[in-house]
Structure 1
Amino acid sequence: MSKKDVLKEIVLKKQERLALSKQALSEEELKTKVKTLTPTRPFREVISKPRSISLIAEIKKASPSQGVIRQDFNLLEIARAYQEAGAQAISVLTEEDYFLGSVSYLNEIKNAVGLPILRKDFIFEPYQVYESRWFGADAILLIVDLLPREKLANLIGIAESLGLDYLLEVHTEKDLKKALSLKAPLIGINNRDLHTLEVDFKTTEDLFTLIPKDKIVIVESGIKIPQDVLFLKVLGVAAVLIGQVFMESADIKRKVEEIMGW
């Protein structure tokens, strides 16, 4: 796969998947179904509670840059290990082709642990927001680079109407300006360029100072050692989203405690 086309290829594949999902379960059916659900768990509230720094621990089997990360992929064991280690929330990769995820993972994990669940995927249509709520997400990630401002605003409005929290993910100053214009409370800085897959911690250093103090900032990608978390804690970041280093570990609970300094 050509590096410069990663995001484009994933979105094209996702559009194909979405067409099949809509055949199996229409948007109208989803809208009816979500009305029967109990309230979501408080994602934003939990990760922004006063503490040194919060952890959103991620579950993903594979990635476009690494291929399969964890061969022994027992979804519920991983979720329970995260909860036992003290994570505040769990992020679940549900993209099927490049991350080997599934939207069905959301409810499975929700039934196994008491933590709020963030759906991490390539969300660009209202259908996917309703789908996230129906399958058990408490929050969704929206990639700012993926959509024009009006479409993002529409998806945010739907999320709010469903009681879903939403995290706006930015990688550049242009993304950040768009996110701030939408008055989103949660801003995620992704150190990984989604077009090239390159990771640069300088992204956080450059963008963090431009974010108003009343925002809840989450940093994603490239966090691998305790010193990385310490640096972000000192900087004033509210939470870190970490997945790969945990997925590669034989003892997830111990690795969480080591990286987070717990």
Structure 2
Amino acid sequence: MDYGLQISASGALAGIHRQDALTNNLANANTTGFKPILTGTMHRLAARQEDNLPYLASDTLLEKLGGGVLSAQTRINFAQGTLETSDSQWDMAIQGDGFFVVGDPSNPSLTRDGRFAVNSDGQLVMAITGVPVLSTGNSPIHIDITQGDILVQKDGTILQGGAPIDQIQISDVPDRSILTKLGAGLFGSPSGAPLSLIEASGSLNQYMLEGSGVNEIDALMQIQNASRSAKNNIGMIDLQNRLIERAINTFGRIG
């Protein structure tokens, strides 16, 4: 492949990848507890350098041009979302660091989505998926709704009739960069292995929900930037194709 085509193609692919990720962010601008993806690009080395093949012949001038760009590894922006008031006693939000711990007690997932409900078995679950919310004892939380309303304290302690009945677990991980999105607002380990959890410093707020971490204006501007980048690189591919075609036709007539 022509070297200029290769560089332009890498730029186009990186721009399209950024555009896809940023569009998904914008689509979740109103999703409770959503954490947006951060995208970027990184310089790509020339093929001989990238593949560590120093014995191959190369052109020093072309190698100085590099190999174009690559999509950098995406990261999750865990910045605090805006807390919004709610009328439901089952809605909860974390102010500060930490996550709700949900799912399988032997390998739980993490979430910032505090839209909860009580299912037919009396378990506190995520309202959208029905995944159980876990206690500090790493077990599902049971609430008898016939015993009256609940009051949840800042540390997650659930009071009913003035007496504590359980405590919602709020945990964190030593390094959030290891977390990956599992879908439905859940985070976990990329390998599927159990996470190493630590105590979180955040506090729980009942009758509140955490809004999405997406800023609509910023997301739109970033999407437009990524779109322009992809379009410009595709334009360069078209230009180089026409130049190659002209060169072939010209030299063909000369021959």
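Any read-out appearing in this document is the output of simple, stated calculations on the displayed coordinates, not a laboratory observation. Values in this document were obtained by computation on a predicted structure and should not be read as measured data.
Brief remarks follow.
- When log10 I(q)/I(0) by the Debye sum over Cα atoms at q = 0.15, 0.22 Å⁻¹, for residues 105-152 alone is computed for each of 1, 2, the one that comes out at -0.39, -0.82 is 2.
- When relative contact order in percent (Cα under 8 Å, 6 or more apart) is calculated for each of 1, 2, the greatest value falls to 2.
- Test item: semi-axes √(5λ) of the Cα gyration tensor in Å calculated as 53, 19, 13, pick one of 1, 2: 2
- helix-only ellipticity at 222 nm (-39500 (n - 2.57) for each DSSP H run of 4 or more, over all residues; to 500) derived as -9500 - corresponding label from 1, 2: 2
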